[in-house]
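*Asks:* Dropping the structures in below, format is structure tokens.
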Structure P
């Protein structure tokens with residue numbers, strides 16, 4: 001996707017995003033965006049793992065503006081999220097994404113008890129995917145699936161916050177125990193000695209014996225998928241907040257340091273940091289957006305402890321977002337529906353490279369919201 005450079009402030013970028021979200025409401029109707037297709041989004045029903053990122057954008061827009069229009073639109077999604085859980089639509093580890101940014105967010109912002117109960121029901125379904133023998137949450141397909149029963153993935157670090165929240169809300173610590181064990185298993189098998197990360201790992205689901213890593217969206221089994229590294233930064237920072245576990249804090253820091261060291265001089269991430277010369281060298285701006293929020297979260301965690309390293313990670317977070325503003329942000333009023341171009345959903349599918357993605361848009365917006373002075377946390381401890 002071609003792009004121009006702009007010298008926007010974060011405040012200006014946030015306002016452009018808010019107005020673009022407002023315009024998208026009329027264009028999307030009761031459909032959910034999926035992935036970008038040129039300047040616009042493909043639309044469909046609420047049956048994909050990404051859908052809650054659109055709902056999350058609406059909640060963030062409401063929090064920034066206090067315009068009831070956004071609240072009403074976001075709240076109207078709850079019915080479809082209730083239906084998809086009841087109908088067992090695409091049940092996977094992504095329950096954390098789906099119900100944190102829809103049901104938990106709605107309860108947190110409005111106090112809606114029905115939304116809270118839905119989020120707790122989703123957390124229960126997520127906990128059911130825990131494999132006791134291997135200490136991991138199965139990523140995809142039905143529990144115990146012959147092909148996928150042993151697979152867990154780095155992305156799940158951003159889904160386990162729903163389990164920590166469920167433990168807080170119910171007093172049932174089994175949810176937190178599942179989250180902690182999954183995080184520790186991820187640290188043991190997905191995080192490598194140099195603090196790079198594999199995308200996925202297989203265990204023997206019957207014995208819990210490790211089988212080995214296998215990429216799904218990265219370039220190779222031993223390469224470094226940029227977005228996966230970003231998920232790990234943010235996920236371990238949140239886990240450290242919930243648990244005060246120094247091991248999780250150290251993991252977030254070391255994985256963050258590796259991400260920053262792998263960036264090219266211009267600060268714009270490729271979809272994988274370890275590509276051969278003949279591989280496609282597509283950008284993935286979503287990795288910077290997610291990593292920036294992970295660094296921001298890590299900085300806040302360290303600041304609360306009085307660590308002088310807090311400022312280092314805060315400045316790094318700001319730099320990553322400013323790189324996106326300089327090199328990837330599109331102008332206002334050009335008919336574009338997405339917020340952050342040049343995100344790569346899956347580099348193995350050409351039409352999914354350097355497009356708009358919902359997760360890229362959401363975390364770019366989340367970063368702008370935080371970095372312009374509004375603190376809202378759908379991933380950490382409750383504020384109600």
Structure Q
């Protein structure tokens with residue numbers, strides 16, 4: 001059982017992760033409409049920013065994973081948070097596309113050192129098989145990051161300008177996120193506490209990929225991310241093509257975030273009664289149901305809202321299950337390096353999903369895109385069942 005101080009540290013990390021996702025990850029989505037109006041660089045340059053950030057995160061993740069496995073999570077969270085603040089300063093001062101892109105590259109590096117992967121590795125190394133509860137608490141709070149970022153960014157930009165909104169993010173990162181992350185990580189041992197397992201020496205990607213179940217997990221997470229982000233990033237164009245008016249489409253899109261939190265709350269309420277393998281199967285079934293509801297909706301609100309709830313809840317639960325499944329397959333000793341390898345295809349899927357989804361819609365319309373996403377979810381169901389059979393042997 002975690003001590004009271006450790007429980008407080010988990011909540012501190014949860015708040016730190018919320019601020020990190022709001023300021024490092026969602027800042028583009030929160031301010032892009034203002035940038036499109038006020039910056040003369042074109043939508044292509046603007047969209048390249050988050051694409052570059054995801055790419056930098058993916059490239060750095062393997063090395064970050066090795067550092068975490070060597071017990072350096074505390075240093076990463078501290079220096080990474082400062083790097084994120086510096087990148088936001090650069091963004092606020094950006095007068096040229098090169099500075100804008102450099103700022104997003106820095107935000108990608110900061111995200112790789114401070115957000116979920118490092119936080120989950122820290123919790124798994126400290127709590128081992130009991131990490132599900134702490135991970136659930138962190139994701140439950142951090143799931144509200146978009147709820148914080150969008151209205152705050154819009155209100156500040158409208159009242160004082162987008163640069164002021166970014167400066168407020170800088171203040172939040174330095175004044176709140178930094179002490180929360182560092183104190184929380186320090187209390188939990190910084191990833192190198194007495195109870196933490198020793199990392200497997202020089203665990204190479206080849207040795208990680210050779211482990212039973214690893215390639216299956218890589219494919220599973222890549223399929224689910226591609227499915228989710230193609231649908232979510234294009235949900236308003238999809239619904240417009242299906243005949244839904246924009247006001248209801250906005251409501252449907254807005255339901256996805258709260259649905260993630262509801263899914264995590266349901267998993268927390270189920271507790272040990274719902275093991276990880278069964279939860280994974282139910283999650284993939286929910287993601288299979290989402291495209292079906294969308295295809296059958298004809299743009300009607302009830303089934304579209306049902307899609308948003310199913311899709312959001314499934315991805316919210318998957319955020320918790322992903323580190324647990326990785327730890328079950330690999331063990332906690334070199335969790336971070338393993339997670340980096342397993343998550344890389346999923347990061348690539350996230351980066352290419354909007355581009356690929358846009359192309360598919362242009363070729364075959366919304367039904368082609370939603371049908372493909374159904375196929376991706378079906379393939380994911382086959383994989384999760386195969387992984388379960390492997391684990392049962």
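Here, each number is a calculation from the coordinates, and none is a lab measurement. Quick caveat: nothing in here was measured; it's all calculated off a predicted structure. Cβ atoms are built from the backbone, for glycine too; each structure is taken alone.
*Asks:* Quick check on the output: 23.0 is mean count of other Cβ atoms within 10 Å over residues 73-80, derived from one of P, Q. Which one produced it? Don't jump to the answer; show the numbers that get you there.
*Replies:* Working: P: 19.0; Q: 23.0.
The structure behind it is Q.
*Asks:* Out of P, Q, which one gives 1.07 for Cα Rg over 2.2 N^0.38 Å, for residues 177-352 alone as computed from the coordinates?
*Replies:* Details: P: 1.07; Q: 1.20.
Of the structures listed, the value fits P.
*Asks:* Which of P, Q yields 0.93 for Rg/Rh (Cα atoms, Kirkwood Rh), as computed?
*Replies:* On the way: P: 0.93; Q: 0.95.
Label of the source structure: P.
*Asks:* Right, next: One of P, Q was used to compute Kirkwood radius over Cα pairs in Å, for residues 145-272 alone, and the result was 15.1. Which label is that? Don't jump to the answer; show the numbers that get you there.
*Replies:* Values: P: 15.1; Q: 19.7.
Here the read-out was taken from P.
*Asks:* If you don't mind, there's one more thing I want to ask. By the measure distance in nm of label points 7 Å out along Cα→Cβ at positions 57 and 249, tell me the structure among P, Q with the highest figure.
*Replies:* Details: P: 3.6; Q: 2.6.
Largest one: structure P.
*Asks:* Ok, one more. Comparing structures P, Q by mean count of other Cβ atoms within 10 Å over residues 33-40, which one has the largest value? Show your work: numbers first, answer last.
*Replies:* On the way: P: 18.6; Q: 12.9.
Between P, Q, the highest calculated value is found for P.
*Asks:* Of the structures labelled P, Q, one was used to calculate helix-only ellipticity at 222 nm (-39500 (n - 2.57) for each DSSP H run of 4 or more, over all residues; to 500), giving -15500. Name it.
*Replies:* On the way: P: -15500; Q: -28000.
Among P, Q, the structure yielding -15500 for helix-only ellipticity at 222 nm (-39500 (n - 2.57) for each DSSP H run of 4 or more, over all residues; to 500) is P.
*Asks:* In terms of relative contact order in percent (Cα under 8 Å, 6 or more apart), which of structures P, Q is highest?
*Replies:* Values: P: 20; Q: 25.
Structure Q comes out on top.
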